[in-house]
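A.B. asks: So, here come the structures, one by one.
FYI, it's all coordinate maths here, none of it is from the lab. What you see is a predicted model, and the numbers here were worked out from it, not measured in a lab. Cβ atoms are built from the backbone, for glycine too; each structure is taken alone.
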Structure P
Amino acid sequence: MLYALHEAAYGLAAPIQFTARAARAFWRSPLNPAGETDLGRTMFASADVVASLTRRYGKPAWRIDTVEVDGAPVRVICDTPWSTPWVKLRRFSRNPEDLESLGKTTDAPPLIIVAPLSGHYATLLRGTVRAFLEDFDVYITDWANARDVPITHGRFGLADYVDVVRDILVHIGRRAHVVAVCQPGPPVLAQAAIMAEEAHPSRPASVTLMGSPIDARLAPTAVNSLAEARPFAWFETQMIDTVPWPWLGAMRRVYPGFVQLYSFMSMNADAHQEAHRRYFDNLVAGDGDSADRHREFYDEYLSVLDLTEEFYLETIDQVFQRHLLPKGEFRHRGHRVDLSALTDVALMTVEGEKDDISGVGQTQAAHSLCSRLAEDRRDLYVQPGVGHYGVFNGRRFVTEIYPRIRDFVHRVETLV
């Protein structure tokens with residue numbers, strides 16, 4: 001019912017959206033002599049804000065065409081070497097001809113970014129991909145919107161997610177480096193331990209966990225407290241709905257992305273209201289650069305995807321309520337995961353001092369759980385002054401966090 005009401009609201013807002021777009025075009029037209037007056041700019045700003053708030057936000061494009069290497073532009077090649085109905089593995093590689101012209105090696109270590117499946121598209125990590133592209137052959141999991149996957153493709157649960165990590169590593173065929181951003185931390189660490197226990201030739205060379213809820217009992221945030229305070233049955237009955245027609249995934253039971261979005265926005269409602277007020281003021285003042293930055297952020301932030309019922313509920317149950325991985329009770333396909341099996345898979349953890357999603361301590365808990373890992377295969381870092389988003393994106397990530405991860409991975413390369 002909630003999903004149907006949400007779709008109906010979009011339908012009811014269509015006339016408002018159409019009117020706002022028409023007004024925006026009218027007041028921005030170079031043929032309108034009043035367009036650059038105070039009244040014209042105010043009317044344009046008002047129409048633009050209304051149009052932005054009432055439109056549907058689809059999946060953003062990657063927009064990674066070039067990357068700077070030593071200050072020189074290098075073309076980027078993007079392809080999809082492996083896929084399932086649930087995920088596409090995107091590969092971003094630097095053009096070999098451009099690298100050779102700069103005297104750079106074309107044999108960069110493979111690095112897999114496992115993007116979170118928690119409501120936003122993988123394109124949220126566009127800046128993360130750009131940073132790693134300077135030094136690595138980058139792969140990233142581009143998760144499907146459950147709303148668009150027909151029910152004939154069956155279920156996709158937490159165990160299936162763990163299997164995807166293995167399948168990607170096997171596909172690449174050599175010991176790659178894995179970076180898990182937020183939610184993927186537990187399933188990535190679990191699969192790394194399974195493959196290490198098997199001495200699998202494609203086990204990761206290193207795992208970097210960034211703002212991940214490895215042990216959500218530590219430094220609980222509002223998100224953790226909600227998961228603990230509500231009984232599991234509440235999530236089953238209140239957070240799950242059925243995809244309506246005409247979406248391809250009609251009749252599939254999902255955790256709607258818009259529910260996640262509204263939950264996160266309500267946590268910082270004042271900040272979002274202030275951001276839109278500044279956006280309005282910047283449009284009136286003609287500050288195009290500031291307005292463009294606002295649009296770029298919210299075009300990404302407001303683009304959300306649905307999660308399958310089983311994946312969402314199993315994650316709530318096993319990661320946030322029963323805490324199976326840190327208790328040593330996590331099982332994958334009936335096999336108990338033993339994190340002490342990690343002996344030659346290096347581990348780095350990165351946390352943000354002001355993270356209000358995964359509190360400081362939740363990610364670095366992995367070090368004590370991986371008890372047999374040698375000290376020269378570990379690194380622990382807490383970035384001052386950043387929140388959850390700043391752990392994997394933004395200026396501090398590029399200038400302070402990324403160089404540490406890069407140096408860690410290069411050091412591990414000498415140990416493999």
Structure Q
Amino acid sequence: MLYQMHELTRLAMMPWRGAAQMARLIAAAPWNPISYTPLAQQILAGTEVFERATRRYGKPEWGLPTTVIDGKTVSITEDAVIKRTYCHLLHFKRQISREDPKVLVVAPLSGHFATLLRGTVEAMLPDHDVYVTDWQDCRAIPVNADRFNLNDYIDYVIDFLHFLGPNTHVIAVCQPSVPVVAAVSVMSGWGDLCAPASMTLMGGPIDTRRNPTAVNKLAEEHDFEWFENNVITTVPPPYPGAGRRVYPGFIQLTNFISMNFDRHLQSFNELFDHLVQGDEEEAEKRTSFYEEYLAVMDLPEEFYLQTIKTVFKEHALPKGEMIHRWHPVKPETITRTAILCVEGELDDISGVGQTKAALDLASNLPDSMKKYHLQKDVGHYGIFNGGRWRRQIAPVVKDFIREHDHRLGKRKPKLKAVV
């Protein structure tokens with residue numbers, strides 16, 4: 001009934017949203033004397049904040065029509081080169097003849113759409129041939145479609161790396177760090193030629209026993225059945241996925257907001273002030289962020305529960321007990337894939353040290369192929385988006401990729417971070 005209650009609440013808000021829209025029209029009407037007073041600005045700002053806070057957001061557009069390469073504007077086209085039930089492999093094709101490193105950006109399947117990594121992709125486009133895992137909303141997948149769990153996720157990563165071929169570089173942002181390490185470990189154990197040249201892990205829960213956060217403690221405090229009984233629900237009609245059991249995106253969003261409720265409340269207050277003052281640039285920054293942040297998708301039940309059990313409760317990967325299908329996942333078999341781990345000093349989702357654990361697990365990888373970067377004064381989101389990502393983290397990632405690219409090696413100059 002949880003999903004049904006959510007939908008009823010959303011429907012119950014519609015009259016209030018209509019009233020807010022009517023108030024906006026009246027307050028802005030040129031025939032209304034109030035429209036020329038400061039009171040009108042407050043009414044307009046208040047109703048806009050209310051409308052945005054209660055809106056149902058669909059999947060955002062990537063909005064990356066161009067990039068700049070060597071000072072020239074280059075057109076970008078989005079091409080879904082592989083379409084699977086739960087994920088499309090999206091290629092940001094640059095309209096230029098240029099051989100740059102191939103990069104597979106593995107987006108998290110954790111409630112937000114892959115477009116949350118817009119800033120990540122945008123920073124990589126000038127210097128790389130970028131592909132992204134574009135996960136599909138389970139709410140739109142019919143119940144009679146194949147099931148999807150953590151093993152399937154790993155299979156998708158392996159299949160995509162096979163499609164892209166040798167000398168591909170993979171970037172895993174947050175949640176996919178574990179399945180990406182598992183995929184690379186399995187491929188390395190096979191001696192697979194398509195094992196990536198480098199693997200960048202950013203804010204991922206490799207070993208959540210290290211410096212556990214509130215998210216990790218929640219998983220530890222409740223037994224497996226609690227998650228199954230309290231956060232899994234059924235998609236109601238009229239969605240295409242009606243009858244499917246999912247972990248709803250609105251629950252994940254509620255959890256994220258509750259962790260930093262005061263900060264979000266302050267942000268909406270500041271948005272109100274910017275709208276009243278007519279500061280369109282600052283208001284646009286906040287509205288753009290929340291248009292992305294409030295757009296959520298549902299996750300498959302089996303994927304969510306297997307991830308909770310394997311990653312957050314059993315700690316199977318760092319304990320050396322993880323199995324993919326019938327293959328033991330052994331990070332010590334990684335000997336040809338360079339590893340970069342990136343963490344944020346203020347990350348309250350994946351604590352400092354959790355991602356770095358991957359460097360210890362890859363015990364047979366030479367130290368010359370390992371690198372660790374701790375970014376000061378950034379939280380989880382700032383690792384892959386925002387000013388510090390563009391100025392300080394992205395140059396480190398780009399330099400690492402070029403250093404370990406089998407074609408380029410050390411022939412390219414290093415890209416220095418801007419402080």
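A.B. asks: If we compute distance in nm of label points 7 Å out along Cα→Cβ at positions 50 and 306 for structures P, Q, which one ends up with the highest value?
C.D. replies: Biggest value here belongs to Q.
A.B. asks: Comparing distance in nm of label points 7 Å out along Cα→Cβ at positions 66 and 258 across P, Q, which is largest?
C.D. replies: Q
A.B. asks: Out of P, Q, which one gives 12, 42, 35, 11, 0 for P(r) over Cα pairs in 10 Å bins from 0, in percent, for residues 114-225 alone as computed from the coordinates?
C.D. replies: Going label by label, the one that fits is P.
A.B. asks: Work out which structure the value 19.4 belongs to, where mean count of other Cβ atoms within 10 Å over residues 146-153 was derived from one of P, Q.
C.D. replies: Source structure: Q.
A.B. asks: Next up: Between structures P, Q, where is distance in nm of label points 7 Å out along Cα→Cβ at positions 202 and 386 highest?
C.D. replies: Largest value of distance in nm of label points 7 Å out along Cα→Cβ at positions 202 and 386: P.
A.B. asks: Then there is this: If you work out mean count of other Cβ atoms within 10 Å over residues 194-201 for P, Q, which one comes out largest?
C.D. replies: Evaluating mean count of other Cβ atoms within 10 Å over residues 194-201 on every structure, the highest lands on Q.
A.B. asks: Of the structures labelled P, Q, one was used to calculate FRET efficiency 1/(1 + (r/R0)^6) of positions 74 and 170 (r between Cβ atoms, R0 = 30 Å, to 0.05), giving 0.80. Name it.
C.D. replies: This value belongs to structure Q.
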